[in-house]
Structure P
Amino acid sequence: MEITTGTERLDFDGCYVAVQSRDRRFDGVFYTAVRTTGIYCRPSCPARTPAPRNVSFHRTAAAAQTAGYRACKRCLPDATPGSPDWDLAATVAGRAMRLIADGVVDREGVSGLANRLGYTSRHLSRLLTTELGAGPLALARTQRAQTARALVESTALSLTDVAFAAGFSSVRQFNETMQEVYAATPSELRGRRASSGSAATTGAIELRIAVRTPFAGRALLRFLADRAVPGIEVTEVRPDGTGWYARTLDLPHGPGTARVELADVDGVGSSYVAMVLRLDDLRDTAAAVARMRALLDADADPVAIDAHLGADPVLAPLVARRPGLRVPGHVDGTELAVRAVLGQQVTVVAARTAAARLVANHGRPITTQVDGLTHLFPTAAAVAAIDPEEFRMPRARARALIGLTAALADGTLVLDRGPDRNDVRRNLVALPGIGPWTADYIALRALSHPDVWLPTDVGVRNALVGREPVDPERWAPWRSYALLHLWTSLADAPVAQL
């Protein structure tokens, strides 16, 4: 079954069938509002299916709340992965949702969000209301409520700290919003928390990131471990392939660290990845969660992707071997772009070594409680100010790196998933020394583009040796995942390129 989630209206019959079958694939894709109870649910809610005449369907939780519904206490509809449509289509609405999740409205207001997207505030509000059923303020309010509920139920933070960590401007606003959205006070929500708690470690915020399943956590961990840069990233891979990944975060109000446990999760539906945050400023909670979600490709739809790619004779055995394979995203576009240039035409090991040298010499030292995490990645301005002769690379590539970071530092180039992807690519390839491979690799990981193909990549060519001729166009719109399957298939052999 397929449900259209673009700018067209949700298909009522398709949505109702998903609700009747309690299809967990659509959790986070749309929400079911029940007129007779005044609540909204995820499609897989175990409650009795309401009659068709009593339900309406909404693209976002904010739309359901704007229509006067409160969240179901049984299925917790906000504890779901986000819609995969935001990355697949990358419309203005999708890009706005990503920026709102990062806390842009809380930090910069609606005008700041509109400026990032290239619209007036009024036009953006009209556009989002038309496509998503709610304007930017309502969407941001829902984001704050979701963050607050997670903190209330999973940490030992004081409720005052929770209020400001979630982005509320006052405790009164926090209390009123939680009562309106969840029909419960923050104290009542906290009373539902398991007696064991989840904040036993002093100063830590322990949360769960919702992901769709199947989830190939071990392959994701292996990818991150192979590229981990000392000082800013640390990993541990256990003999069974599970383990954890930790890194420093350069957040709007200060530094932080995040650590996630990664393992394979089978089945069809949704599950969770455990995460521990340590933040200098609690106001960065939403931004840290959003960026780690992007890193984990948490909003991908693995069932749809695997079904499409698994129908291809070349990819079928690879998809069967690693169902739910993710495209690793990134927490910072600037860092990823710099590392992409450092990795041009060199091995993964050489690229990692060059990045480690850059971090040691120009990164910003910080104190953390995770062994091995000692620095933040250098800012774009810091890299742009480095003498090109300092880089151990061809002079032309060093000049390309300086030019790239100068464009990032002065705002000519922005890699925060707000601008249109095509505009970003044009701006990238217009820079001296930034070719299609680098621009597309940045789109793959920094912009979470699901349909990137790197035909000149040596790893891709090596993975296709001995296979029948392929037409990558038939893998669209999921060519990024085909790319990862081919790269990952080389895991047991020496990899010559990134």
Structure Q
Amino acid sequence: MDMRTHDRRRLLALGGAVAASPLLAACGTGFGGGGGGGPEAGSAADEVTGSFDWKRARGRTVRVLLNRHPYADALIAELKTFTEKTGIEVTHDVFPEDNYFDKLTVDLSSGRASYDVFMLGAYMVWQYGPPGWLEDLGPWMRNESATGAEWDQEDFFPQLLAADQWSLKAGAPLGRGGQYALPWGWETNVVAYNTEVFGKLGLKPAETFDELRETAGAITRRAPGAGFDGMYGVAVRGSRSWATIHPGFMTMYARNGLKDFTVEGGKVKPAMNSPEAVAFTRDWTEMVRKGGPPSWTSYTWYQCSGDLGAQKAGMLFDADTAAYFQAVKGASPASGKIAFHPGPKGPDGSLDTNMWIWSLGMNAKSREKSAAWLFLQWATGKDHLRKGAVEHHHIDPVRTSVSRDAAYRDRMRTLPGFLDTFEAVAGRTRIQFTPQEQFFDATTSWAAALQEIYGGKNASSVLNGLAGDLAAKLG
């Protein structure tokens, strides 16, 4: 398998496109209300009546846009099963992430509806939802004529459904309003480490942030003398992109009880310049200077994952899947030497963790909504997701039944600590950001601020400047 296909976070272009393009100017989850005109305002789901029938749209065609990814590979491999079940044909286009979101954004903003169904991240709901580009799936989910009982909404991890549900109001919490996408696959952000170097150096996984910083520095200083030439301590992202903020950094930030924004009087206000946030950010960048990648400011998901696999990094603090693709048998020089750990706890013992979710959405302009909903049901259903997790590389499961499946668990037990780590953090893993349309611009600017502090500028001054700039943009 070519690991380059898993470079899943090159989204700076999206932030730029969103900012610049004139096209773009324009625990339990309740599904009671929707955004815009509300879920009851003429949904196409209301047209589906009678008994549920997988064959009700036979002869129709659903057009699907996919990002090049293992989840997409698992889907494509099983499309024949869907067509046999429903009589619906599926056409699909696959683009690398370098230009996937540009393609999707332009298509949605144009109103052409070239695609009925597409992959998107949960954060993209904050960008695509307010202009009305996403179908509210809540009415489809509630309609027993449209949705088979076996789909079993309660089987999803509840915080994952909530992550794609929003009222479209800046600063409003997730889990309320319209359901603008369905969770398909997700990632927790944890620590993976090289067991061989840890054994030779007599190290243990860090339980606190101070220990993580010390361990990263110790590996950088001592690993070359133990036969690991050129190894540094911990791989974390550092490129000038929103994607630098959301994995390890935001996870540790949240575990320290810190917020990106606060909401006061209905207005979103930057909070990354609080005294506590400044102190944490200073410590984070100091850790990178003493124990991070030498070329940190260019580091993306791919470089971090690759360095763990190439035994250039002793640890990785990032998506569990970033380590998984290096740890599976034969995938990299470090295969068989990678173990998983929840990562440092916060001062109060917190294991709050930020997450990324690949989701599936429906184009609000689609002319094949009934067929598209059947496709979404199948693609997020128990049978397909179990097969993807057991026979392909569709992990982490978004359904509790798949996460507990014996065959899946037997497969994952070959990776030391993976299941224990997942179970330790799964219930504390959710989107830790404040939902708002400026998310991509704000986090890209935040990443630029980290680079300035890493380069030696005063953390308080830089973050005060960032907060001021963001406050002006948010009004």
Calculated from one of P, Q, distance in nm of label points 7 Å out along Cα→Cβ at positions 118 and 366 reads 3.2, and the structure in question is P
Candidates P, Q; Cα extents along the principal axes in Å, for residues 94-309 alone computed = 65, 42, 35; producing structure is Q
Computing distance in nm of label points 7 Å out along Cα→Cβ at positions 134 and 350 for each of P, Q, the value 2.5 comes from structure Q
When P, Q are compared on distance in nm of label points 7 Å out along Cα→Cβ at positions 54 and 438, the highest value belongs to P
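Have a look at P, Q and say which one yields 3.6 for distance in nm of label points 7 Å out along Cα→Cβ at positions 262 and 406, as calculated.
Values: P: 3.6; Q: 5.3.
Structure P accounts for this read-out.
Every read-out reported here was derived from the displayed coordinates using simple, explicitly stated rules and does not represent laboratory data. All of these numbers come straight from a predicted model, not from anything done at the bench. Cβ atoms are built from the backbone, for glycine too; each structure is taken alone.
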